[in-house]
Structure 1
Amino acid sequence: MNLKHLFYFWKVASSGSVVRASEELHLTPQTISGQIQLLEQELKTELFARSGRGLELTEAGRLAVAYAKEIFSLKSELEELIRLRPEGRPMQFRVGVSDAMPESLAYRLLEPATHMPEPVRIVCPEWKLDSLLSELAVHRLDLVLADTPIPPSVDVRAYNHRLGESPVTFFASQELAKRCRGPFPACLNSMPMLLPGEDSALRSRLVRWLSRRKLRPTFVGEFDGSALMTAFGEAGVGVFVAPTILEEEMRTRHGVVALGETQEVTAEYFAISVERRLTHPCVLAITQSARNRIFKLQAAD
């Protein structure tokens with residue numbers, strides 16, 4: 001679609017007549033009418049219906065006006081932002097992180113954005129996934145990082161970009177690990193266990209796996225945020241799971257013991273954007289690093 005044709009159509013629809021639009025645009029009425037006819041040919045439908053000496057929008061015309069208004073409003077907003085942006089001011093990168101994402105993994109994913117050729121200011125809210133997707137849909141976020149693709153119940157026009165997956169490892173404090181009896185995973189029987197919250201995609205996979213294995217730990221807590229679950233696990237309240245790619249960090253930073261790993265339960269991670277084809281330089285850096293370095297290394301292991 002030729003946006004110049006769409007712009008002329010929008011001006012005519014906004015002003016109410018070809019003559020008034022031609023005066024605003026300093027063009028002849030014949031030129032504007034010709035451009036609108038070309039747009040109608042491109043779209044293969046009429047946008048205006050003649051009503052006496054005036055014009056009325058068709059149903060297709062009313063739909064086109066709504067989209068044209070949004071398109072040219074965004075264009076004006078972009079021009080204003082670029083014009084007012086001070087030289088040397090960091091580029092702002094707004095990325096939402098689902099509270100089910102492990103914070104240290106979110107940092108690993110976002111870290112490439114701190115090494116861009118131009119300065120970047122990262123704005124990073126953590127929230128429920130459905131709330132983050134709502135912000136993404138109205139362009140208040142550039143990207144959302146999550147442990148699940150867009151849920152079917154959420155009606156937003158956005159696209160899932162799979163970053164990778166990792167098996168999970170079960171961890172416990174050193175004192176709690178001493179209570180384990182037998183080999184993994186049988187040692188999980190009757191042990192106190194912490195669960196991810198209901199919004200976490202990992203939770204349902206974990207519960208199904210425990211059921212298939214006929215394992216019956218005692219669930220003593222559930223947490224929407226992975227950081228709080230890790231803190232409770234570090235304190236010895238219960239066994240908890242984390243992506244195996246974080247195993248070394250869990251052992252060295254939190255002082256917990258790895259009880260065992262299963263390849264049958266995996267944690268998946270996604271970048272969600274309104275772009276089908278990624279173009280934002282920070283988003284490209286994140287996705288390339290995730291696929292080529294973070295999760296590729298895990299697969300090689």
Structure 2
Amino acid sequence: MRSQGCFAISFLFGLSIFVVGAQPMVAAELGEDGYVDSNGVKIHYVTAGTGEPCILIHGFPDFWYTWRAQMPELAKHFQVVAIDQRGYNLSDKPEGVENYRIEKLVGDLNAVVEHFKAPKVIIVGHDWGGMVAWTYAMQFPDKVDRLVILNLPHPRGLSRELASNPAQQKASQYARDFQQPDAAKKVPVAMLATWVKGADAKAKYLEAFKRSSLEGMLNYYKANYPREPYRAVTDLPKVKCPVLMFHGLKDWALLPGALNGTWDWIDNELTLVTIPKAGHFVQQDAADEVTRIMVRWLTDK
């Protein structure tokens with residue numbers, strides 16, 4: 001729910017975040033573009049493969065292309081559907097904090113699930129996409145076959161750590177900063193892509209971020225991230241499907257203590273994979289390992 005290395009970076013670009021331009025060709029590398037209507041909000045996706053839908057949900061600051069290492073292998077077994085969440089890239093960017101509340105984000109995911117008309121789907125979520133995925137699995141247990149979460153602890157674990165762990169409170173200062181009314185004025189577009197490795201990928205990210213809404217991105221925090229005084233959330237239903245979790249242990253904002261007890265909140269199998277040398281963007285930092293484990297776990301039935 002943050003950008004690795006967001007701060008202490010030289011700013012190379014101005015604050016302009018809204019740029020009108022042609023639709024990029026990047027989707028052609030990995031699949032075909034499509035759109036779903038979610039109560040009047042257009043949600044863009046890229047899809048490849050056939051079979052059971054496997055819906056991939058990115059976090060902050062990111063877009064569907066974050067899954068470029070996983071999509072080709074997953075598409076050999078499933079219909080991969082990588083979405084742009086609202087506010088990002090080619091999806092719509094509604095104004096107002098209320099339009100980014102978790103129920104709206106879950107509604108977008110449900111619109112995508114309904115669009116593909118499958119009895120059940122696989123949900124894969126990273127960061128804010130992980131929060132949407134956890135919430136969807138709890139609210140729609142009959143629609144989720146398997147759940148894969150990357151660097152986003154269960155909401156109960158994160159809320160507990162925020163309420164009781166000073167280290168996590170300190171690590172979450174970025175989120176409190178993002179909740180300030182003038183936060184968008186302090187986040188140049190170039191800073192959003194400092195974590196991206198490779199010149200070609202970084203260029204694609206900068207192009208996508210210029211099409212995105214910075215206010216929309218930060219509204220995820222304003223609408224949903226816990227505020228002080230923090231309290232532990234305990235009134236959530238258990239997840240009913242099998243869960244695979246990845247956590248890069250070099251994530252400086254989402255500390256691994258929040259993983260403790262996850263097994264108590266899942267009424268099924270939990271597989272937890274910690275990767276010591278990976279950071280927050282574990283699907284890219286340890287792309288081969290994550291892809292290999294994810295595909296093996298999803299196809300081992």
Structure 3
Amino acid sequence: MTAPTVPLPRRRLGFRRWFIQVGWRHLVGLAAVAFSIFPLLYVLSVSFNPIGTLTGSNELFRAFDLGNYIDLFNNPDAPFLKWFLNTLLVGTISAAGSVLLGALAAYAFSRMRFTGRRVGLLSLLLVQMFPQFLAITAIFLLMVTISDIWPQFGLGTHAGLILIYLGGALGVNTFLMYGFFNTVPTSIDEAAKIDGAGHARIFFTIILRLVAPILAVVGLLSYIGVAGEFVIASVILTSPDSQTLAVGLYTFISQFQSKNWGVFAAGAVISAVPIVTLFLFLQKYIVSGLTAGSVK
């Protein structure tokens with residue numbers, strides 16, 4: 001009978017050796033966390049500061065007052081609740097539409113073989129190299145013309161703004177989903193076709209369930225982009241009651257030496273709640289959705 005082997009005790013690393021091998025990574029991580037969290041803490045501190053200016057808010061949480069939040073909801077000239085609901089409406093519909101249209105286009109490019117497929121993919125990638133706001137003048141003139149024909153989709157309407165967002169996000173979302181769709185084996189499609197399923201049934205009943213992570217990521221990114229977009233929304237939404245949060249909150253600080261920075265910070269904190277909630281709800285899909293398909 002062989003004697004049982006006794007594991008040798010692990011030698012403890014000296015501080016210098018530990019720091020060279022592992023410790024410096026902790027310092028880099030702490031520095032990155034501090035760099036990321038400081039702006040959030042500063043905005044939260046300003047929202048509780050009754051002074052209303054940035055020069056008097058250099059000390060974090062020097063004062064704690066809910067006056068800015070009360071003024072935010074009680075200001076008759078600034079309908080914050082309407083801005084908040086408008087942002088939820090525009091962001092939710094734009095995100096859902098971007099996910100659906102992008103998934104349909106990605107499925108077509110991934111599973112179907114047709115003339116111009118490669119050129120179409122390269123064209124989508126090329127178009128996304130130019131920011132959408134470069135065409136803001138053309139978009140404005142187009143919306144003015146549409147207002148004369150279909151006022152429901154023209155200037156000053158949420159429907160028109162949603163259509164602009166859907167068109168601008170279609171290319172990048174399609175290209176992002178295309179790589180993920182390629183990771184789904186085509187044998188699944190072939191087995192479903194043998195059972196008599198068509199492209200529509202395969203897409204809605206099989207493929208969409210398998211690509212749920214990338215759908216969640218695209219929906220989250222689309223909502224964040226719409227909620228924080230300012231340039232196009234400020235041009236299209238002409239009425240104060242129809243504005244989104246990004247445009248409406250700017251009115252608090254648009255004047256020179258404004259004293260409404262506290263109210264602005266309070267609005268920014270509240271506007272971040274839906275994004276944080278959505279991020280936490282979709283957290284389990286984000287990592288897999290961003291990394292899968294990257295090697296394709």
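Since every read-out is calculated from the coordinates, none of them should be taken as a lab result. What you see is a predicted model, and the numbers here were worked out from it, not measured in a lab. Cβ atoms are built from the backbone, for glycine too; each structure is taken alone.
Looking at structures 1, 2, 3, which one was helix-only ellipticity at 222 nm (-39500 (n - 2.57) for each DSSP H run of 4 or more, over all residues; to 500) calculated from, given that it came out as -9000?
Numbers: 1: -12500; 2: -9000; 3: -20500.
This figure was derived from 2.
If Cα extents along the principal axes in Å computes to 50, 46, 38, which of 1, 2, 3 did it come from? Display every interim value, and only then the final one.
Values: 1: 89, 44, 31; 2: 50, 46, 38; 3: 87, 63, 30.
Considering all the candidates, the number was obtained from 2.
For distance in nm of label points 7 Å out along Cα→Cβ at positions 48 and 128, find whichever of 1, 2, 3 sits highest and give me its label.
Sorting by distance in nm of label points 7 Å out along Cα→Cβ at positions 48 and 128 in descending order puts 1 first.
To test your reading of the models, identify which of 1, 2, 3 gives -0.76, -0.95, -1.01 for log10 I(q)/I(0) by the Debye sum over Cα atoms at q = 0.13, 0.18, 0.19 Å⁻¹, for residues 32-135 alone when calculated. Don't skip to the end; give the middle numbers.
Values: 1: -0.76, -0.95, -1.01; 2: -0.39, -0.78, -0.87; 3: -0.81, -1.01, -1.05.
Structure 1 accounts for this read-out.
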